[in-house]
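For reference, the structures are reproduced in the following blocks.
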Structure 1
């Protein structure tokens, strides 16, 4: 039996909090195993020159963790699932996901809700999806690219550099900063990124013992939801960083999957949904992708590729 597990994490405050929750769960289920955390610095953590809407940015927050996993430096990598490309490197696999927190986006501002912000207000985000959704919901606002950890972004709002920033509700909740949320943004306009709010555990395919340990942590309704979302994203070619959103929700063994594709800079959005049994998660993801391609999503995605 394995005596020690090394868990790989990004070094940010949020990443370490997320990893600590996974470490605690592994220890709870396997009290005889020593569990330690290894901090891995990813390119996305230090290279702020890389544009997150460019194809070269795909996997910018996970590659070094995956390299450490493949080399045996760590036994399991903890990721924010929305940062993981839909294609996993050879030799690795997505082994489990923790129960998802609130998947919604939130606004952090000086107190004004999105509808109350003055025309021309500067709103920070590094997400092409959020930028597109903001342009549709409030085309009179100035959407500005912003990088840095959550602390840095909130400080820029407090300093008046930005009127507000858009972030993930789950990030604020994990940091214990729920009181800083000005508004939970409606899913009607702000459908989240595929996998948002969920933590992913990635292991080596040849490490059966680690796969067994992580499988005990897997939350099945979250797994079904995110599988449908990632199949949908993959079928649309979402690796191009196009503004694509997806949210699956399981209730009474049924899965509803909603999807969105936005047209960059033109204030247009396509939305659709499918429903079915939760065990048909892959089929539902593929079905929704095909439905949206028929609706014209391919043109929107091609435009996003051209601009990136």
Structure 2
């Protein structure tokens, strides 16, 4: 699907008629791919790379445009089971407009404020800054989910919460790799900014964007290290909870077996003491209760 945008009243608004300031192509079909390669002269290999979620970020210069492939956080869905994924996005900076290409729906909101007249390069910087903000928001969400799972693990015995934590840890690894890859392409773009048609003001914004990306990368690395270092402790907590439960069950079992042994001794089909007494039943019950009290006293003394 192709969506077209134009800057109207300093905001990016969807339109149907040219001129266009931004074109977004998500999950293109065969006809749209033909349009991109024949009309806009996109390289076939670069087009396929932009649609490959495992593609590494890179920068290429073509005669009519500058092509960038960078990483963008995928929209989270419940079926992912706490796994936050990363997608590839292709950005093609033409002289008059900016083209985005992605295999999934690209979350660029309608009405993005541009602050006045802006070039395609400047618009790209705004979008890439939104991407960094998106990464940072996901990192904040991952941190909150991890804190909630930690509280649940402290009282849980199942592996479900641990599996969710492993998914979060895997997500952070993806994010670190994606932000590192974006750092490489932004750094190369900064060195080749003049060739890509960036103005001096846009180069300054690009340098600020590179700093923001590095800060987000550092945040992701710290979160990854913290989660990785504490995983063993959380596994130990689950194991310790299981040991405490087994200990409690064993004490309860022994506590039941002691009076049961007393009652069983007086239930044999042979001549036994007290068999002729009228209150033999209550005497046996009393002995059983006394044995239970004795076991409880020993358990308290030993601090089991």
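Read-outs throughout are calculated quantities, based only on the coordinates presented, and are distinct from any laboratory measurement. As the structure is a computational prediction, the values presented were derived from the model and not from experiment. Cβ atoms are built from the backbone, for glycine too; each structure is taken alone.
What the table below lists for this structure:
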read-out	value
If distance in nm of label points 7 Å out along Cα→Cβ at positions 194 and 290 is computed and equals 10.3, the structure in 1, 2	2
Test item: distance in nm of label points 7 Å out along Cα→Cβ at positions 138 and 282 calculated as 4.2, pick one of 1, 2	1
Origin of the value 2.1, where distance in nm of label points 7 Å out along Cα→Cβ at positions 242 and 258 was derived from one of 1, 2	1
Read-out relative contact order in percent (Cα under 8 Å, 6 or more apart), computed value 16, structure in 1, 2	2
Identity of the structure behind 12.9 (criterion: mean count of other Cβ atoms within 10 Å over residues 10-17, calculated), options 1, 2	2
Answer label among 1, 2 for the case where helix-only ellipticity at 222 nm (-39500 (n - 2.57) for each DSSP H run of 4 or more, over all residues; to 500), calculated from the coordinates, equals -10000	1
Cα Rg over 2.2 N^0.38 Å - highest-scoring structure of 1, 2	2
